[in-house]
Structure 1
Amino acid sequence: MSLDNLICVRGNHEDYLINTIDNKPFPVSMESEEAKHHIWEHSLLSEKSKEFLIHLPRERTISVYGINILVIHYSMGSKNNYNNAVQNLTLCQCEQMFDNIDADVVIFGHSHKQSVHQNAKTQYINIGSLGCPAKSKNVARAGMLNLEDGKVIFENVELIYDVSAVIAEIDRLRYPASSEIKQIFYGLWEKK
């Protein structure tokens, strides 16, 4: 939060924080246990962190060396809600999702699935998830965007990530909805 050149955008989890603060309901599709988890997470944030998160913009456009880069969590629907995440995006789907966007590069996320697509004008980069790898992968996904001689070069970065330590910490802290979180974000199915 203290970095002057930090570029962040608001996503669905920041929207959940705003819902909690404003006593608004969570999406109807959200299970009650997941809603309890978000409320619990929000209770752990400092007031400074909450203030930072609720004031994040939904999107940021920056221009670097004449290259226009849009940073957005995901494409938006007609009611200013995020569209449902699509796994294994194609170039055609990216073009449809961001058809109203005029940018050389669109950086987005939400589905946690990394993909890179390029047409004649725009490169679409879903960075993947830094903190939600599948248990079998033990990597945190990230990327570096290099701008060289008017060209955009995306470099995939995978960092070693100790998933078992994270799972142990989730269990130690007794996360609300921990079974669902481990299933959704880490691909773990618990026996009932």
Structure 2
Amino acid sequence: MAEDWPKITARRAISISPWVTMIERTVEFSAGAEPELYHAVGQQDYIAIVALTPDRRIVIVRQFRPALESFTWELPAGLVEKDEDASDTCRRELMEETGLEARIVHRLGDYSPCTARLSNRVHSFFVETGPAEGAKGSEPGIEVRLVSLRELGELIASGEFVLQLHIGAVLLAGLRGYLDLDELQGGK
């Protein structure tokens, strides 16, 4: 009987824009309990790219984020288009945002960005890029910067690199052996 609960008894999707849907769910937590309403934001899946150049620099981008009303430093990233494989999105977004070719793409994993409020997935990748000379912002409003692992660690520690999902992707790249986490912490 315990595995029968909670139950989702109703679900409704309300389109807000081409990028966002509000999902309303009615949930019963036990037999006879008063149903409760829960809301989540529905979005397309998202990719985050930890890109390393042949000269061992990490590619980051700066852009204006209206939600924060400020500029942020982040990893190259983007939304997975309908019927597009996430690894294809990875290659496309890296080229669009930075002008760099993804030579080798390693999947780091697929995760939930926020289990309480978001219904999409984040697909994280570690990418070995083509030569760093090709790095340039090719999308309007995007600035590209190449940093050492130590410099990235300093940006994270100082609060200039603030996107938690991207900090998690960097950690995943370290846990999978693609990056030296000691170097990220300034140990090397």
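No lab work stands behind these numbers, since they all come straight from the coordinates. As the structure is a computational prediction, the values presented were derived from the model and not from experiment. Cβ atoms are built from the backbone, for glycine too; each structure is taken alone.
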- Item | Highest-scoring label, criterion being mean projected area of the Cα convex hull in nm², among 1, 2 | 2
- Thinking of 1, 2, which structure, once relative contact order in percent (Cα under 8 Å, 6 or more apart) is computed, gives back 21? 2
- When you work out FRET efficiency 1/(1 + (r/R0)^6) of positions 55 and 151 (r between Cβ atoms, R0 = 41 Å, to 0.05) for each of the structures 1, 2, which one comes out largest? 2
- Re distance in nm of label points 7 Å out along Cα→Cβ at positions 127 and 143: value 2.1 computed from one entry in 1, 2; matching entry is structure 2
- Structure responsible for -6000, with helix-only ellipticity at 222 nm (-39500 (n - 2.57) for each DSSP H run of 4 or more, over all residues; to 500) calculated and labels 1, 2 on offer: 2
- Message: Comparing 1, 2, where is distance in nm of label points 7 Å out along Cα→Cβ at positions 7 and 175 highest?
- Response: 2
- Computing distance in nm of label points 7 Å out along Cα→Cβ at positions 47 and 119 gives 2.4 for which of 1, 2? 2
